[in-house]
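See the structures that follow.
Values quoted throughout were computed directly from the atomic coordinates according to the rules given, and no laboratory measurement underlies them. What you see is a predicted model; the values in this text were computed from it and never measured. Cβ atoms are built from the backbone, for glycine too; each structure is taken alone.
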Structure I
Amino acid sequence: MEKVIAGVLFLSVFSGSVSQSDMKGKAFIFPRESSTAYVSLIPQVQKSLKNFTLCLKAFTDLTRPYSIFSYNTKTKDNEILLFVENLGEYMFYVGNSVAIFKAPTSLYDPVHICVSWESGSGIAEFWLNGKPLGRKGLKKGYTVGGEAKIILGQEQDSFGGRFDVKQSFVGEIWDVSLWDYVVPLEEVHDSCNNGNLINWQALIYEDNGYVVTKPRLWT
């Protein structure tokens with residue numbers, strides 16, 4: 001099955017509908033509030049997940065709620081969702097259940113977020129800028145669906161759509177990686193480019209609307 005999916009991705013990349021690129025040193029910029037600007041990420045392999053690790057870096061000066069990473073399947077909203085409700089209040093969803101992690105933060109600093117989850121224990125571990133924010137439990141024994149839409153810049157209220165402009169992301173996102181296992185987060189806080197499902201240095205994606213790719217401003 002993995003070989004079939006890889007072949008489909010190969011055809012998609014060269015059909016012009018999807019791009020594949022080494023994004024090292026680059027960032028996606030979402031320049032203004034919108035319900036139409038987003039980036040769809042296509043994993044190297046589509047598979048169900050009993051464990052995962054997600055890392056990314058972002059900058060925004062928004063003070064309203066916004067979505068950073070949205071992963072939906074046809075049957076379940078918020079299979080994986082990283083959402084900021086208030087400044088320094090991170091809502092991490094698995095299977096539409098939420099764990100909230102809070103941290104003091106500066107409005108004008110970029111953030112480096114790493115979060116992991118394992119089905120066996122239900123434990124989610126959250127790191128911000130290389131420092132742990134603790135561990136919380138949700139969806140013990142759950143399996144995240146594999147055939148997903150993965151969206152940066154918008155929060156999906158349906159499979160791949162129904163975006164709310166007041167939850168859109170305005171700012172910059174870079175160094176996004178997703179693994180299908182729990183990575184010791186103290187080992188990845190300095191680098192997060194080489195996930196085996198989403199790899200920033202071999203990124204398969206499609207941008208939509210007003211999204212600009214530029215060299216990143218921060219490391």
Structure II
Amino acid sequence: MSTQKLSMAVRSFSTSNVASQLVKPPIQLFGIEGRYATALYSAASKQKSLEAVEKDLIKLQSSIKTDAKLRTFIEDPTIKRSVKSNALKAVGDKIFSKPESTNLLRILAENGRLPKLGGVINSFKIIMSAHRGEVTCEVISAKELDADQKQKLQGVLKSFVKSSETISLTTKVDPNIIGGLIVSIGDRYVDMSVANKIKKYTELISATV
């Protein structure tokens with residue numbers, strides 16, 4: 001997405017006469033998804049509607065998962081952009097509380113970027129987590145962690161962030177790692193899995209043979 005197009009997107013997002021200069025988000029995201037999310041953050045900041053827009057997008061994300069017709073309509077590449085734009089504007093006007101949320105759908109449709117919608121929503125959620133002082137952390141384990149393990153993990157992870165920040169923890173299960181943990185916290189990544197150790201030992205043995 002070029003700078004010119006991004007500026008156009010920002011102007012379109014804005015519903016006031018406030019200067020269209022971007023409001024800098026608390027975290028910088030890259031790629032098409034990050035640019036649209038940043039533009040939306042800027043527009044919603046100016047309108048003081050950040051939390052409401054986030055709720056709108058979460059509602060939309062849930063609707064896409066449960067409504068097969070809506071999902072198919074969004075994903076169908078044969079439908080003209082203008083048709084999608086008008087239809088999704090109508091949907092947004094009906095289910096959203098803020099025009100900034102509707103404008104996101106309209107602009108993505110007009111620019112042929114609807115396949116990026118899920119990524120844009122997730123990027124906006126990441127920005128909002130940072131806005132609240134949350135640090136996103138994902139932990140992958142071979143088996144489901146129980147409540148006590150999660151609580152202890154939260155305590156350990158808290159030591160890696162500032163006192164003013166909080167941990168937003170999500171956990172996933174991947175039996176392929178065999179044991180141990182894979183931890184992503186902010187922009188840091190640590191692979192403490194058994195599978196990774198086996199791989200390193202195998203590479204070491206292969207190099208000495």
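I, II: which one has P(r) over Cα pairs in 5 Å bins from 0, in percent, as calculated, at 1, 7, 15, 21, 23, 18, 10, 3, 1, 0? Intermediate results must be reported in sequence, preceding the final value.
Working: I: 1, 7, 15, 21, 23, 18, 10, 3, 1, 0; II: 1, 7, 13, 15, 14, 12, 12, 10, 8, 5, 2, 1, 0, 0, 0.
Comparing all candidates, it corresponds to I.
Please state which of the structures I, II yields 1.7 when distance in nm of label points 7 Å out along Cα→Cβ at positions 37 and 117 is computed from it. For distance in nm of label points 7 Å out along Cα→Cβ at positions 37 and 117, the value 1.7 is produced by structure II. Here relative contact order in percent (Cα under 8 Å, 6 or more apart) was derived from just one of the structures I, II, and that gives 35; the source is I. Looking at distance in nm of label points 7 Å out along Cα→Cβ at positions 69 and 141, point out which structure of I, II has the largest value. The structure with the largest value is II. Quick check on the output: -2000 is helix-only ellipticity at 222 nm (-39500 (n - 2.57) for each DSSP H run of 4 or more, over all residues; to 500), derived from one of I, II. Which one produced it? The correct label is I. Source structure of the calculated read-out (distance in nm of label points 7 Å out along Cα→Cβ at positions 45 and 157, 3.6) within I, II: I.
Tell me which of I, II gives 0.30 when you compute FRET efficiency 1/(1 + (r/R0)^6) of positions 53 and 181 (r between Cβ atoms, R0 = 30 Å, to 0.05). Of the options listed, only II reproduces it.
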